[in-house]
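Next up: the structures, one after another.
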Structure I
């Protein structure tokens, strides 16, 4: 036996690139904006644009939500978890998924601002609910918790349940229980727990209505504020509006206060208002009536069958207002180092503020604040602040100087790691860059986009196996920085090669007249080496070749048992293909013994035998040209007397290839044919004529 391997060169360079983008599947979970007041925007994953939010708008993994001045929002998940965002708060839904076993993973990244969260108890052990801030990570399994966050400090207050807090950069944390709080500043390593400090926590606000009061009554009657109580367990305090407060037609009416216990139900003119865990509530009536007069607003609290009601009145009156504008920032001549400027101040309530043509939100008290972008060009910039109210206009101008600093460039490469073994030519590069204004980084000469100081992309490595260098280069102005990573591209190494070779027989007959069998061995690992083994009648041989090669098993005539399998360079072994094959190339030969030739004359003794008399004649022959004279290479031997119709057939053979058949003859010429069928279904014949006289 001999084995040959023929490499399929075209298959050596097939590269299958599979990029799974995915979208983290959320497993049927939902998150949406339950309610909102004022200016709220969301940013979809992978989009740089902020778009206006609306009630019931869905939020997905990697989406962000932001509230502006005098704005609030409540988001809710399908499990009943509620998160209340106060004004000037920005967060990202960094993780929101569910695996096949039902474990849910929720991650909230609080970038800045103030929020309250009511998280239901997690029923799945492997489920996670975490809040991440610039200075801390808080893991929650069911609690009411509040956060105050800026870039350098995080305040965490636990009202109910437990929260495990870990400072950023620390390996250990501490657990906070009900009525406890902590403050984590940048660089802090330990958690200091203290008793929860009472602090007003505004949670939600929803639209209400007002009822006009008969203006013929005296508006200065102090009994207009009425408290009614059916029990002594409820304490209800209404802070706003004050009795007799004057409000312009169409202006906002803010109804706020505090109730105890915090679990009491609060209604403003019949509309249910959400109450924070500290008992604070706030309700905004978007527009006061347009008709002048006195109006009542009623606040009712109910708890376990008891109730308390407080009624306040306010006066709607169109009072002439003088337009006033005070600009607190920026200051004239102020030097800034970023292409963005904070504009803030106060204006007569109800006025509209624009800064260099851009609209700026104004609170009900008249305060305003907004970050305004300026051209990214160094030099003096004029900032024009304009206030408009009932046809009156007032303008203030501030001149600032923009000078961009020469910042040091810092590159942090997270992927790949130095000396990392890479299995695929397509390799992920990931990391961060400072300053955050860098828009692109060069990796091995190809541009990779940078967003908010972060970059992540895929590059293609050269085909050469072994040690390779990846170069990261950042240029900003006249500064540049280069960082390199040395990796090893070894797709056929044991660390990478987990693919099992597969054998695909090209042709596997049980019987054949061909001289060889063919097998193709496939393997997904590039640059792998395949060893192909054969065992034929116990004799083992092997040959090597690349994946995709066709291997041949050359045969000798006869009956042989074979077994073949393949093994790659890392020891991954294929399935075994076994079988028995009968191989016969040459045609068998029929050699006559009796009669000795194709014609034979048979004499019947003299007399007058019966007319039905049928003499018998034994046809004797052997089959030759069979390897090892093995009769198993034959399927059938048949002898037919075409004259008499007598047929003799044999399909099961002993170890003998000599045959004899007794045939009945008729008087006259008997045409006899011998047929031999081999394993390849070839039929060999020989004709005999026996004449009976």
Structure II
């Protein structure tokens, strides 16, 4: 977190002859190297570069004056059009990164030459449990091993030199719809991993495994289980007092699916906890309550997994407002006093600054327009909720939407400017209680009416809504809690951030660019085409004295697959790839095939309006998460309006009910929908195909 103290520590160790010998071989990363990562600015050895997760590179050969000379050094195509969210890791000239379906790649960091690849062979039908695409956010390395969490809930250790598996353990109950999409962290020889699935009815937890053997070291559950059972810890017994009803029958949620940070001095591991399962608290915990530890930052002892403190951003979470967004550790001078803080800008729209030793609330301010709360009480740190926002009696239009004011895309902090750079979004959504509510095991269960939250059928009305979807890169002063500058974007779902000592901020965009801004005022200094939407965060590293900037590019994720109409046209059906730049780079991307598809060729529309309305409702209950609102595909998964299967009842039912395409990722829904339901969905898709063919889609 602080370069000077780390340098002094290293100098002292050398002077005393006590410097630990660096392990040899590929990915030779140990505790000393990770703790003192600022002594090796040319490497990017963990997902946030340092344990503080600041995503700040001390490299400065690429700076405000030289960045216009930045050119493509190399690219490596990935054999997928699915979403790419990984932050690459670079250790001693080798890049380790991940793609869709949890595939791992090792590349020569200066040339892009493929050294090895590892496919964990995730069963494709498991993709039905992934709310937000079959993504993976990256790997971790430790003493010659590369660690990856797989979509089907395994933690795999690979030999960093060969890519061969060393050990492979399941971290989940395979009878439940858990997934892993987040990047592991390694702390003191333990691999820390959480999981996802709160939208599908699971109970969240975070686990630590011994890096050498894969043995489970400890596990911390984030929500209490059945009260009749022995509680896993005393703190969960206390947490159970904040719940009501039979939440354990619905999972409860609270998955630790992404963000973590670690303070070696305090020996505290920080984990971000997700939303409730289902979202709607009226169903999950009818009498209310805080529902700990949903939507919380929880500090744990990394040696034992013991609870230390927590701060809950949304007591009684009911809007899918996770606190799994990126967390950053820094030392800030506040009111004349240096404070060790943890900072987060979660989905709920407020930017939080907490004391990271105690969890004490310091300050919070909304960084986007917020309607669910009027503010945060400065004395208690609790939100001051707006009347009616909980949609108990009637629907409520609430901001932010379930996509959040800031989603998983990492923010960055520059100690040089003192600013945090946030990929912010301004979106609202209608919330209404699902009536009736049916708990479908293994399928999307929010407890909200997904039809009322969907887009209008009329294209003109959809076009009128498009300007209301706002997004920007926000440079935020965490001390004054004010925005210093911002850059507006035409589309939500832009990429994570990188800040550098060269006075630059890099961000990929939803419309397919990598852009460099001046860190102090936001002026654009450079951009390059990516030919696909960029969601992941860039990194900076150095090989043989030459600095590189690299980013994983590939459109998808929750917005990419679910909000097809609003997806930029420039991202559709584009190949994912690694893009790496250097000063004077001369490589060129291949030309794009921009030929539009022919119009759909659907069968005649014969269904009644009643059947079409039912099909629309069932589609938005089960299908839109992957196939897009109003069946408008965004080019990540097949667009149903062009599906050949819709032409006959038999072909359609074979796919939707029987799962004949499960090897392609389309599992059957025989346990959730009837044959009549499937036929109504087909009728609805046929209508949408005709509307598209007629220019009204």
If Cα extents along the principal axes in Å is calculated for I, II, the one returning 162, 69, 51 is structure I
Tell me which of I, II gives -3500 when you compute helix-only ellipticity at 222 nm (-39500 (n - 2.57) for each DSSP H run of 4 or more, over all residues; to 500). II
Quick check: 13 is what I get for relative contact order in percent (Cα under 8 Å, 6 or more apart), calculated from one of I, II. Which structure matches? II
Say we calculate volume of the Cα convex hull per residue in Å³, for residues 388-483 alone for every structure; which of I, II gives the highest result? II
Origin of the value 4.5, where distance in nm of label points 7 Å out along Cα→Cβ at positions 68 and 116 was derived from one of I, II: II
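Laboratory data are not the source of any read-out in this text; all were calculated from the coordinates shown. Keep in mind the model is a prediction, meaning the values are calculated, not measured. Cβ atoms are built from the backbone, for glycine too; each structure is taken alone.
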